[in-house]
1. Any idea which of 1, 2 comes out highest on mean count of other Cβ atoms within 10 Å over residues 50-57?
2. Of the structures labelled 1, 2, which one yields 20.4, 75 when Rg and Dmax of the Cα atoms in Å is computed from its coordinates?
3. Work out the source of -11000 here, i.e. which of 1, 2 gives that when helix-only ellipticity at 222 nm (-39500 (n - 2.57) for each DSSP H run of 4 or more, over all residues; to 500) is computed.
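Laboratory data are not the source of any read-out in this text; all were calculated from the coordinates shown. If you're wondering where the values come from, they're calculated on a predicted model, not measured in any experiment. Cβ atoms are built from the backbone, for glycine too; each structure is taken alone.
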Structure 1
Amino acid sequence: MCGIVGLVRNDGKPIDEGLLARMNDAIRHRGPDEDGFYVNGSVGLAMRRLAIIDLKSGQQPIHNRDRTAWIVFNGEIYNYLELREKLEKLGHTFYTNSDTEAIVHAYDQYGSECPKHLRGMFAFAIWDERTQELFLARDRVGKKPLLYAEVNGQLVFGSEFSAILLHPDVSKEIRPEAIDCYLSFMCVPAPLTAYRAIKKLEPGHSLRWRKGEVKTERYWQPDFSKKLISVKKKLENGPSRFCEMP
């Protein structure tokens, strides 16, 4: 499994490192093997790791070559070896054998387009020291959870409600329409959650935070055009044998 949490402030004040540690401890069950922190003034990232790939050197947070971008990551990238090989040909050098490092190098190469190059299940956060931006992304169908709240010029994010609700500025007020959705459809559709202050990052979406402003963007959506063309051709060639009347 694994889990991630983080805080970023717009007022330049340092984050509460004790709060970040408590938030991270709230998701300890997601990653019992180890934890990791990146703290730089008004920014803090943390994660709990269930070690699967690169047990010896895959500790997070992981940085790019010049330590200007840092990532915490939950999930698995199935094509990371192919992606790594492609990035190495483009001049990137790696210091681990982890799939996590392939993501941060893809971010260096492709910027906000990097999720399009990933095949897998993922939720990750990258802090870019060069642009002072936080970049979040969630996999195409939402296998990995990623929640966030905008409060008093801060962005708070995490893999679970238990972590985000520890922040004193995040309200626990219930969202009635979410309850209505659950009773009607047996789910609460993204970006809604049961709490007014907390949203889900939708599947196939990324989020950029800069100077207190949040912008979400869809980077992927299902494409059924090829399937529809195939069905149309079959219909033009006559009814399928599976549809024939006895």
Structure 2
Amino acid sequence: MPTWDAPDQRRLRHAVPENRLRLYDMRAIIDTIADAGSVLELRAKFGIGIITAFIRVEGRPMGVIANNPHHLAGAVDSDGADKGARFMHLCDAFDIPVLSLVDCPGIMVGPEVERTALVRHCTRLFNVGANMTAPLFTVIVRKAYGLGAQAMCGAGTLVGFFAVAWPTAEFAGMNIEGAVKLGYRKELMAIEDPEARLAEFQRRTARAYDSAKAVNAAAGGGIDDVIDPAATRDWIASGLKRVPPTPARTTKKYPYIDPW
């Protein structure tokens, strides 16, 4: 039985700021979940919007993919999608479970990123995630918006081994302010007084944020549970113990993996 030391998991309760507009360090969350001294990050300077690393939890190896809120607020771009998909394929080839830490406002949009064949690159995350046979554990840390979050979940929250959320998580089809502006454009434009229009926009936005809270997503069956962040490592360790034994292999699982 390997020996390992676990960091104080109570630090995770304060990892994400209460102010949803403030940044935080996703790597600090990874370091706290993992066994002390076990984090090995790969390709840190490529596709910086997605963090990829190997860790151990109670001595057992895992891969980690995580959104980096310091780059495009965690949105998925072409390089990040390639990096995440290649890493998941690598883990799957060797039957290594993958932990996905999600804080994603969606797939990046705009002419600049669309010139990079964005759709073609981002669909790789869906294809690899939906078809991998290694277990995928998903933890929603903060934003889970649109197709970007769906890609980080292996094509859907019901695809992986489990999907849980922290109380700071938010679920929506797109940026909530943008959704309110688009969805209630006629109603807002019909209000002539600018101050009254702003007040109505803020009221509808606050209501939308309340609906997006993790507890409401869990009640609707979209995720398995909303958990105390300090219990995240216990959920992962318990999941690893329930994973069926890896079948003995006499040949390669895949004839090749995507080159890095």
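1. Looking at the calculated values, the largest one is 2.
2. It must be structure 1, since only it matches.
3. 2
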